[in-house]
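Read the figures in this text as sums done on the coordinates, not as results from a lab. Source: prediction; values computed, not measured. Cβ atoms are built from the backbone, for glycine too; each structure is taken alone.
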Structure I
Amino acid sequence: MSFSSKKSSLILILDVQSSVVRGSLCMLTRNARPHVIYSQETPIEYKQERGAAHLVQRTIRAIDQTVQHALRSIQGKKIDTVHYVLSSPWILSQAKTIAVEFKKETKATREHIIDIVTKQRDEFITEKQSGFEIIEEKVFSVRLDGVHTDDWHNKKAHTVDVSLAISVSGIETIRQLREVCAHAVPGERVQFHSALLLQHIAVQHIIPQYKNYTLIHAHGELTDIIRVKEGVCSFFASYPYGTQTILRSISSTKKIPQQSAESNLALYGQGSLDASHARKIYEAIQNEQHVWSAELIKILQTSSAQQDPNEHILLSAHAYEAFFIRALASIPQYGKVQRLELDDVRPAVTFEASVRTSRMTGLYTLAIHSINQ
């Protein structure tokens, strides 16, 4: 999508997580702040023990409900583009820096960059074997002889380093996602994005001074991670432990209803759960905090980038953020922990008065708007 053919475009953003689908209608206008006119959340209701096929079926049903509701809200107006924003388990992303060395000083050309990206794309797909489709590619940085430059074309160098990210999803998954919104837009007007990548792009706009950080996105069944060094994505990862995992574990081990687990987890995050009166629940939640944190540390240790004591830790969670803040604060090496706030986004995105404002909707709207400017 571009703004070249007309002044404004109406887009539908479908934020597909592991336990919820959020649909948002946004007006994008060149040289103006994007404006969110509608937002709706649909839970993905499924039983974990029924497996992956059941999750896909329930997710497609939730997306269909979300699209239908969005179309009713605009009363016959046309959506220009649908943008899927995918979190795990619907997407796999990889960040790499590829170095090319020439025998003698050589001009860096667009063809060199395309060749590097194409080879990396082919390697990634081969690694994942058949059944996957590239849905997103982004070059973050080009360095000539070790120095980053935006003006690299036809400049001479002995080495060219290209930092890029590539995202893939299952071919059958992509087919179903296109099909479920076919009554809203034709297939060629459906685009796909990595949730983490869009969050990173938005952070570049709202907190441009942050060059080194780890962004943690905790949602229903998983936690996704991206590490950024010198403004470049250096590492993507995910592990199967999210808010719903934690709630199920507390409910199961303490034999209490899920609703009680939810209220106790919220109280714990706020520091309002009295350990003397609810000792067993308190200990169960502390155990979940330890397990989630230990998995996070284990994943980050596989990153080639060393932990920087001045690195910022940014959190974006679908729910129970106070719990995750406490969990991160309990890790000694993570000194600068903060959540991404709605107030960080408000200067860059506007919301219709009747719309329930959402930080994640604001981040994704801002990132998509900046990509298509």
Structure II
Amino acid sequence: MNEIIRRRAAGDVPYFIVLFVYLVIAVLQTSFYKGMLPSESRLNAILLVLVLILCAREYMTGTISPGSALVLAAVLVIAANALRIGTVWTAFPFLLIFFGRNVSMRRLFTFAAVVILGVLLFIILSGYAGVILNYKRVEVNRKNHREYLGFLYALYPGVFFFEVSALFLAAHGRRAPLIAYPALAAGAGFIFVKTDGRLSFILTLILIAFFLIARLFPALVRALHPLFSLIIPLWPACALLSIFLTVTFNGSVRWMYRLNALLGRRLEYGRQSLTRFGAGLLGRNVRWVGYGLNENGLPQTGDYLYVDNMYVSFLQRYGIIAAALALVVIVCALAAMLRARRYELLFIFLLLAVHGLIDDRILMLHYNIFWIAAAHAVGGRTREREDWDYASIT
């Protein structure tokens, strides 16, 4: 058995090399290093080499089970739409999700956490060292001014740190060193003070509290098994509710007006976007204007119109067919996690579902590696999960 585990670990190496290249470039693209990266044509050449590596690895080690076929169908539809409305770089992450379904999740989470944290610290230190711009935004309606910490938008560092925290805790489970909990809370607090990214900060603290409670009282988490089953329908419920409220939004209705104000006018902007761009079967090439900066530190031009809701954003970008397939895969993945009693992953997907209501960034793989965990739950090697997979909290 140990020999089989060693062979599979060696077989994962090409995938981790590809993932490393993708994560480094993708995270750097969200910072002021973006202007220093290779041109689009060179990036496409790099991606072609990476795809060939993934295909060679799949040919040597992969098998197509019924679950894998479902994941592959969803990935191909979404990747084809992404390629049609965007670039090769937009479609590539969906291939990474499929090809990663048989990788050791514990190793994947640990590896991704180290890489993302390393690039995050590199960008922040570069900003403070003056290598790149550390943009500061003065806002009179906030107690503290926002620092971008070397990124093109102030909220990016908080989302990355939430992801790092979730990956680290999911990889280690009850074996996480005790110092990790206050260290992660302190890191989240530092980023919050500098950027005022409240959502990521609150979710990170909730995440840490859950893992700490699960470590101290595992029997309590097991007793909540029926409640965890409610997470399965939560994703389609959030999607349908988001789309319904966006489509039917009417500012003259008092409760809708108040809800829209509470959500930072997200319903209003979503309705405007649907009216302007629509949502077809195969998606649209949508060009939104947000608050982020370009690589020169200048605000985007044009009137602000951005859809922060992940569910509406996905629907518009990739279309009704891709959205339906994605929801089917996620529901199947959550059901598989529940059967395996992977409460840590279920809780993380609960936070991601809530996060997606007001932030669309977790659609992208470099902000949310757990899309690979969903593919693994549906199409991975479910009968051969040893200690080389991911650690349990119960």
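For the read-out FRET efficiency 1/(1 + (r/R0)^6) of positions 74 and 274 (r between Cβ atoms, R0 = 25 Å, to 0.05), a value of 0.00 was computed from one structure; give its label from I, II. Source structure for this number: I. -22000 is what came out when helix-only ellipticity at 222 nm (-39500 (n - 2.57) for each DSSP H run of 4 or more, over all residues; to 500) was calculated for one structure; which of I, II is it? Value -22000 for helix-only ellipticity at 222 nm (-39500 (n - 2.57) for each DSSP H run of 4 or more, over all residues; to 500) corresponds to II out of I, II. Assign the value 55, calculated as percent of Cα pairs over 18 Å apart, for residues 146-193 alone, to the correct structure from I, II. Clearly, the read-out refers to I. Here distance in nm of label points 7 Å out along Cα→Cβ at positions 234 and 266 has been calculated and equals 3.9, so which of I, II was it run on? Clearly, the read-out refers to I. Given a computed value of 24.6 for mean count of other Cβ atoms within 10 Å over residues 154-161, which structure among I, II does it belong to? Structure of origin is II.
If distance in nm of label points 7 Å out along Cα→Cβ at positions 82 and 178 is computed to be 4.2, which of I, II is the source? Only structure II yields this read-out.
Of structures I, II, which gives 10.9 when mean count of other Cβ atoms within 10 Å over residues 250-257 is computed from the coordinates? Derived from the structure labelled II.
Computing Cα extents along the principal axes in Å, for residues 162-321 alone gives 56, 46, 28 for which of I, II? It traces back to I.
For relative contact order in percent (Cα under 8 Å, 6 or more apart), which structure out of I, II has the highest calculated value? Structure II comes out on top.
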